[in-house]
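Given below, in the form of structure tokens, are the structures.
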Structure 1
Amino acid sequence: MIEYENLNRANAPYEDRFKEVFESFLKRGRYILDDEVELFENEFAEYCGSKFCIGIASGYDALYLSLLALDLPKGSEILVPSNTYIATIFSILNAGFKPVLIEPSIETYNIDPHNIEPHILPLTRAIMIVHLYGKPCDMDPLKDIANRFNLHLIEDCAQAHGATYKGKKVGTFGITGAFSFYPTKNLGALGDAGAIVTDNEEIAVKLKALRNYGSEKKYYSQYIGINSRLDELQAAFLRIKLRHLDELNAHKTSLANIYLNSIVQENIVLPVVQKGIDNVWHIFNVRHPRRDKLKEHLLKNGVKTEIHYPLAPHKQEACLTWFKGLHFPLSEEIHRTTLSLPVSVIHTKKDIEYIAQVLNHFESEE
């Protein structure tokens, strides 16, 4: 059986170093916001090409705190892709703002710049873009729109660690870039973890306070903050894995290229590849009109897959209050037909070639 993911195997190469830093962590006896967090923040900021990095407890909190740090007026509207993961939507709602869903490109699955301007209204204050599946958005037109309409640009980089647009890493185009280090990510912790990168010093200082009960000085709170500190031990683990991130991204890219060059089944829609937009392939998704049958076919032939994601945000029960009666046909089509194929550090060239062969035989075996 070819697994979709196996975190035990993925982390096995780092196990000895994990144990070393854990022993050091125990001996130091300093567990919250100590040296490992600061070192990781410096190293990840340098990796991204950003001036500042603020370690946060999760990718969701990174989005949520990015919004709080901007001091937006009550009732502000935030433009966001209609096919994103639900955490992006919830970060806006829980920050007290209104998400306005924008249809994606059916080719790239990222927010379509051509669909944005008709939705910019007097209460619009920001665009929260999502580099979905590890593929950067088309940043030039997005930056242009944000500048012309004086909108903040927030990047959800939860799936795009190390991805670049025209040589510049994602997370560095907007006012903030929010990252998740959930264990399955290309740069994954051994638990929940996240970070925000920014070039704005004022925002960085405020974010460091907001993550720690709104306090710049211990026991003195300037803001209504939350407890969302990057765990010291997770920071130590992430520092080890960060050194190998480019290598891991290169491996996933080599596997993705096998898929792209080997899958010839005409009803399977492959991801598009665009010059100057370097995907890190957190997820290799295909689309098929009979997605569920294709998923069954792969499992029957020893291949596990996932669906990212089976239900569009506006269809979620928790969101019906805000989106009831609204229709987003492109998003619905993506959610109905998308399927994620194995493409992780544990997979080999032989694995991917076999999966491509199984896919190519789908119609003939029906």
Structure 2
Amino acid sequence: MLIGEVARRSGVSARMLRHYDALGLVRPTGRTGGGYREYSDDDIRRIFHVESLRSLGLSLQEVGRALDDPGFAPSKLVDDLIRRTRERIAAETALLTRLSRIDAAEPAGWEDVLHVVALLQALGSESAGKRQRAALASVSSPSPASPASPSSPSSPSSPASSAPPAEEVSVPVEALVEAALSETDPHVAGALRWALAQSGDDGLVLLAEGLRSPAAAVRRRAVRSVTEIPGGKATTLLRGALTDSDIVVRRCAALALGARGVADAVPTLVAMVVDGANDVDAADALRTLANGPMRADGPASADRIATALVDRLARRAAGSSVRRRLTQALAEIPGATADRTLAELSHDEDRAVALTAAYVLTLRGARQDDGRP
């Protein structure tokens, strides 16, 4: 079969067949009387073998070795091909992600594109300082193309004054969430949480995914980010985090919910006081709940909180340090239940507990004499 017919039937161009011949990869076994290449059935079969191996990503040199070296073991080469393919897919995926984020920023021109690219690169920098500056500059950062700025005003007669102002360019919230969920430096993480808070509810869907991550560290970063975002949607996510398997996630959610006046946080906050884990912050949150306004979604009344604290005092496992913390937490809870319990605690066998309770009762009596709640 002549080269033109082989090319037509195999789909391999005549030029490539000549290249294979020059490399010694597929050499036609015959020649016509006029000197034209003539391929046998075995030659054509080898062409298809070559194309099959090339489809796996092998180079022509590797194809030649695979077909001609009897001792050639394919396993190592296949493993290497798998590794290279994964690296290529990862690189292409990273490029697609970056392009998608640039597109989401809706750049008005190439200056805006370059500005977003610079911020994205800075967010991925190995330098914590660069990442922090990028996070702080990522929300509604004016693009370098902005024609007017306080430091260089344009005169009414200048050409720039007639041009529309450039839009402010922000880093897409997806990039901020990804950075926040992976950031380990506390200062950079704080800047990223601030940036996400400026984005409002936009990042909550992605942060919700972070709260479902199998990695506890990711869930902790996600819940800390959610605590910075106001509004009902964020509160709903925090309520769900109260049942997380990780205690740090639960405690973080409880502190935030306590500050928002959500009664669901009371059991976790009381447990934090007992365990001595951020017990001062937990007691402050309980005070906020006890003294806060009535809410339609189930307010945490002062008596309910006081009862929860008293229940923990009544347990045998409540040692002296636990009783002291519970007494201090009761100090800021108004109501008859707290008053009655503090009166009992003023005679506690632990002198520190008794003195604390007596002192608190004195202060509460002074406030009542002054007409203060």
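Throughout, read-outs are computed from the coordinates displayed, never taken from laboratory work. Worth saying up front: this structure is predicted, and the values here are computed from it rather than measured. Cβ atoms are built from the backbone, for glycine too; each structure is taken alone.
Before moving on, here are some points about what is shown:
- Computed -11000 for helix-only ellipticity at 222 nm (-39500 (n - 2.57) for each DSSP H run of 4 or more, over all residues; to 500) - originating structure among 1, 2: 1
- Top of 1, 2 by mean count of other Cβ atoms within 10 Å over residues 117-124, largest first: 2
- Value 8.4, calculated as distance in nm of label points 7 Å out along Cα→Cβ at positions 45 and 261, assigned to which of 1, 2: 2
- When volume of the Cα convex hull per residue in Å³ is computed for each of 1, 2, the largest belongs to: 2
- Structures 1, 2 were shown, and P(r) over Cα pairs in 10 Å bins from 0, in percent, for residues 181-236 alone at 23, 42, 31, 4 was computed from 1.
- Of the structures 1, 2, the one that 7 was derived from, the read-out being relative contact order in percent (Cα under 8 Å, 6 or more apart): 2
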